[in-house]
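Peer 1: Before anything else, here is the set of structures, which you'll find just below.
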Structure I
Amino acid sequence: MHEIWFWQRIISPHMAGLAVALVRQGCRVTYVAEAAMSADRASQGWTTPVLTGVELKYATNSLSIKELARNAPEDAVHICQGIRSNGLISIAQRELAMRCARQWVVMETVNDAVWYGALKRTEYSRLFNAFGARLQGVLATGHSTTDWVAARGFTANSVFPFAYFLPDNAGFFPSEPHTTKPFRFVFAGQLIARKRVDWLFEAFCSHTHQEFEIRIVGNGPDEPGLRALAERTLGNRVSWLGQLPLSEVPRVMTQADCLVLPSIHDGWGAVASESLMVGTPVVCSDACGVAGVVQASAVGGVFPVKDKLALTQLLAAQLAQGTVSREKRRQIADWATCLGAASGAAYLQEILNFKATNQGARPVVPWLRESR
């Protein structure tokens, strides 16, 4: 049985399910957070998850987080949020390093496709050079993160592909999913330039003779301009649902035939996991961390981030296939249990056991074990 400590700035819905699932699988789990929730995330509809069976501790200053790190059990495995710009967690990491504790880092895909990308790569190379010897390994969240971390100088055989494994009850198969015309696309997220919702609208300019509609969940500073663009290009085909609580978003997904995530960059893209878990296909850019999962699902598709034509063609192909049948939704949802917290908890324990013994086959990510 593992003793596992999570060190996170907030009680994240993307990590809480994993913590609870580990408890259910017999682990002792402690979750350390600076705060229950940040104002920024709350404004996006996030709510504080319930950590059933997990010991929750708050560390609101440097003294309290040092004390927790110093008094953690000797045999504990510590899973920390990142190695850069992580607030009080960096203090805990230094304390844990001085104790030679078993320390891991969870890292999302880093967006280095910007003008200062070379500086980012240099900084992470410096951090791994300075910090890497203190780490047992990196849990690399995102399809390109494993290679990216190794390229920064961290030992490749200590980097393991990972995901945000969501609570298994986050995906539910409704009694009456959407299976009738018109074909319905959905976008869920912030209405900001990085999400590129304008590409979604522009992709349909040449398909206005077909029956479809688009639902938009979320808000943000780009909303006025996007509303104007939608009215010019698509008329009344776009519905604006506003910001919804995180718990309500999967229900909207069950009433759609395809979720679209055309982002310039997303460290993971949890809405894509949620969508697949309720049986709705996903189209996303290859700059989303979840792209590898979308490819493995064998539904929807992934397009090159700079290729608007490829996005247009993918969406047209989804439209041509027609609405998703109830049977197909069930097949997708059944496959997507590999993205749930129970699957993630079992996979994490495989990683920890493999790293501790250096014996047996290297663990395989759950979504590549499943055939479609």
Structure II
Amino acid sequence: MQFKDIIGQWAIKQRLITSVNENRVSHAQLFLGPEGAGGLALAVAYAQYLSCEDKQANDSCGVCSSCRKYRKLMHPDLHFSYPFFAKHKDDTALTFIEQWRDAFTAHPYLSLDIWRGYLEAENKQANINIAECHQIIKKLSFKPFESAYKILILWLPEYLDKEGNALLKMIEEPQPNTLFILVAQNQDQILNTILSRTQLIKIPCLNYEDIKEELISRHHQTETAASQIAYLSNGNMTDALAMLQHDTKSYHELFVQWLRLCFGNKGLDILSFVDQMAKMGRENQKNFLRYGISFIRECTLLRAGAERIVKLPEQEMETAKKMSAVINNAQAQTIITELEKAHYHIERNANPKILFLDVSLQIIKTLSFKITPTGTHYIPN
């Protein structure tokens, strides 16, 4: 993995490169960023740059012996630790290393849900057990074999639980030229004893333009499709790539139609709409709800006078401007809350007919008392 393979995050890349070139590499670093921002990919690219035998100004060379081994995730001085679903108490990350290599190679923007799909997880809970902590200590007690650094990339330290205290001495007083890179998503769930011993590097969500450009250039999406997916993904490349596997139809007209039916309290038409939604499939239902949440939020931004940060295509922008004039902030927040709850329940396999009918009734209730200055109900085209 090279820095050039990672979408956006230019400031973070430059910071990491500069730390190497100026010999300011901290022995324990925490890459903290939301899912889909590229924290794990950045950690691997950083490790590869540190170990590269012919470093370039802005990236590893990609062709030396070290880089070739990194490409296969098989360098003797590169180690991984990650949550897994143990079948036996003695299982460690090494038990699942082949699945890990396959998963990361196919999905550099790996999520726990994707990782679960590579394992026979059943109903087990993911964790990093005490056996894995002891294995980490053992692996890092030796000197580097080939590179200047022996590197451990620990993905999702949130799953360490109290067993992670076994690593404190190793993190605080590591062997010479040993580097810990922790890649986390939720700072509040990390042991404070570990958090206090690491240098924090915050990784922001990807921006809209970077995701859009990636979808057009590497995934051959039209500008319209790329714009919609980038908008729906909300800075999460994992979600953006998942959306490519499903119908990329426009949800705008469908969502506005739903609001108009609810505003008009058109019961029979709403029942037909609910039947239509039930046939869309779970992923499209989730994406539809996600679009609705984002669209209503953009309306609230327009009401607040923040048009310059609203990212909607021209036609959708015009509709949003009209919508923002007739739905107040309290109504918008109520609708968003209902859509978020629906998304949560769809993920957990709720019955879509019952769910969308219930949400429709809640939206009707929310909008039923909305009256324009002229005294008439109105939902824009």
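Derivation of every value follows stated rules applied to the coordinates shown; laboratory data play no part. Computed from a predicted model, the values in this text were never measured in an experiment. Cβ atoms are built from the backbone, for glycine too; each structure is taken alone.
Peer 1: Name the one structure among I, II that P(r) over Cα pairs in 10 Å bins from 0, in percent of 5, 23, 33, 24, 12, 3, 0 was derived from.
Peer 2: Going through each structure in turn, the value belongs to I.
Peer 1: OK, next. Which of I, II yields 0.00 for FRET efficiency 1/(1 + (r/R0)^6) of positions 10 and 354 (r between Cβ atoms, R0 = 25 Å, to 0.05), as computed?
Peer 2: Derived from II, not from the others.
Peer 1: Another question about this same structure. The value -11000 for helix-only ellipticity at 222 nm (-39500 (n - 2.57) for each DSSP H run of 4 or more, over all residues; to 500) was derived from one model only; which of I, II is it? Could the numbers behind the result be given before it?
Peer 2: Details: I: -11000; II: -15000.
Traced to structure I.
Peer 1: Thinking of I, II, which structure, once log10 I(q)/I(0) by the Debye sum over Cα atoms at q = 0.13, 0.22 Å⁻¹, for residues 82-137 alone is computed, gives back -0.36, -0.90?
Peer 2: The read-out was computed on structure I.
Peer 1: Using distance in nm of label points 7 Å out along Cα→Cβ at positions 90 and 226 as the calculated read-out, with 3.2 as its value, let me know the right label among I, II. Before the final figure, lay out each step's value.
Peer 2: Working: I: 3.2; II: 5.2.
Only structure I yields this read-out.
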